[in-house]
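Following are the structures in question.
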Structure P
Amino acid sequence: MIEILTPQSIPAPSGSYVHGMLVPANARMLFIAGQTPGRMDGTVPDTFDEQIDIVWQRIGAILAEAGMGYTDLVKVQTFVTKPEYLAKTSAARKRVLGEHRPTATLLCITSLATPEYMVEIEAIAAKV
């Protein structure tokens, strides 16, 4: 069983995440590379909402390929290119993850490898 760590000696999480998740030695681990919003035909949507939906769909497909689901995520690292995307990022994450709260990092950076990308998400999943 994966153990959630919430030390009483530090402030509680300020969002939809937990401070730590302890994964047992016998767990299957899946490391998901940064997923970007390119479609199968190589095009990139013009809106942030469409981009983040594609990114989460891609993560879901990788999880499914490994026999896992969104609730197996233990770490999510999200990169967005503008501060105004932060609220939409949180909303999309809640839509996809529901009440599941993995550890998380959210970074606002100046750009991603491809200029039209507004979001990229990498993740780690574990299944006991």
Structure Q
Amino acid sequence: MSYKFLHDIPIYMQIIDIFRGKILRGELMRGDQMPSVRDVAMEYGVNPNTVQRAFSEMDRLELTRSERTTGRFVIASDQLIRECRKEESKNTIKEFIAKMKALGVKREEIIEIIEMIEKGWIDE
């Protein structure tokens, strides 16, 4: 099965985002073994070198660590996960605000809609 990658972002960066998201959501926890480069390449329909580049970058970012004989493991600290979640949240909110501004929705309207959804008055 192949994955639908965006054309304007390098594939290795998108693979980092996929696995970073799994770590931030708790799907992959500290101590969990990462899938092999070969398995990920086959699953997403990409070159193994692309996956290796993504995984090496994740090692550099201290999300994972490669153990020579046993594979690659998640090592992200709780503090790093909190920082990554905060950064991801800020980026998501910035994108949301930009989209709302482009639609002409005013700040007060955004807050009102969020509050109504939060209270269950509007279906999500």
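Read-outs throughout are calculated quantities, based only on the coordinates presented, and are distinct from any laboratory measurement. This is a predicted model, so every value here is computed, not measured. Cβ atoms are built from the backbone, for glycine too; each structure is taken alone.
Observations
- Ranked by distance in nm of label points 7 Å out along Cα→Cβ at positions 11 and 107, structures P, Q are topped by Q, which has the highest value.
- Structure with the greatest value (metric relative contact order in percent (Cα under 8 Å, 6 or more apart), set P, Q): P
- A value of 2.3 for distance in nm of label points 7 Å out along Cα→Cβ at positions 75 and 91, calculated from one of P, Q, originates in structure Q.
- For -7500 (helix-only ellipticity at 222 nm (-39500 (n - 2.57) for each DSSP H run of 4 or more, over all residues; to 500), calculated) the corresponding structure among P, Q: P
- Calculated for structures P, Q, Cα Rg over 2.2 N^0.38 Å is largest in Q.
- Entry that produces 0.35 once FRET efficiency 1/(1 + (r/R0)^6) of positions 3 and 83 (r between Cβ atoms, R0 = 30 Å, to 0.05) is calculated, selected from P, Q: P
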